[in-house]
Each structure stands twice: as C-alpha cells, then as structure tokens.
Structure 1
Amino acid sequence: MNKLKELRIINNYSVVQLAKKIGISPSYYWQIENKKRRLYYNIAVKIAKVFNLKPDDIFYDDF
C-alpha cells in the first residue's frame, strides 16, 4: 500500500472526505493516490497539511 493511502486509512478519511478537505474532486484525489495523475506541489502541500506533515514526509521515498 502506498504511503498516501495508508495515511488516509489510518486517519479514518474516505477519498471523498479528504478530497473535500483539500478542495479537489474525489476522482482527482483518487487518481493522485493511485499514481494515475501528476501531483502538483500546491496539492501536495495541502495534503501534507491535513496530516500535519511536510510534503517530503509523504511523497519522497528515501532510498
């Protein structure tokens, strides 16, 4: 499971709830979560803010 989906589930958000919280459509959010759509920095910041994290904490995999 990817980190974004894991955070959403752990924090008990549905796709619809999280999308509404960051101001995008549920389908757009789902596409981001499933890597079907490009993630823009401003959306990454909004998502990270919901979880009280930095975008790098969610979207950057440290190899």
Structure 2
Amino acid sequence: MNADVARKYAAIYLSLQKKGTKIPINDVWIAASCMEVGGRLLTRDKHFDVVDQIETIILGTG
C-alpha cells in the first residue's frame, strides 16, 4: 500500500458512505488497488457493483 492507494480508498469509502451503501472494508481496499493500477476487476463478488470508481465484470455464480 502507498499514499496514492490510501487516497483512493478514502475517495471510494466516502462515495459509498454518501450513497448509504456499505461493502466489506477489504473490498474497498481491493477496489482502491484496482483503481490505482487502472485495471478492470473480474470477480464473483457483487459488492463491487456499487463502486463507481472502477470498471468491474461480475461473473455468474453458477
């Protein structure tokens, strides 16, 4: 982790808080790390649907 990831974490956390949406803290760190590298997140975790700052691909569970 570095200061840039920490700032992105704060931005995502505050955005979620303003929307009244909570996701697990570790997921916020994952989103911040993804945002830092400019990547697209491929996951089965639907929590990331509410994170506007990153592009996600949510895989089906079945």
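Tell me which of 1, 2 gives 4, 18, 34, 32, 10, 2, 0 when you compute P(r) over Cα pairs in 5 Å bins from 0, in percent. It would help to have the intermediate numbers written out before the result.
On the way: 1: 4, 18, 34, 32, 10, 2, 0; 2: 4, 20, 31, 25, 14, 4, 1, 0.
The structure behind it is 1.
Have a look at 1, 2 and say which one yields 0.7 for distance in nm of label points 7 Å out along Cα→Cβ at positions 7 and 39, as calculated.
Values: 1: 0.7; 2: 2.1.
The structure behind it is 1.
We did not get these values from a lab; they are worked out from the coordinates using the rules stated. From a predicted model like this one, the values you see are computed outputs, not experimental measurements. Cβ atoms are built from the backbone, for glycine too; each structure is taken alone.
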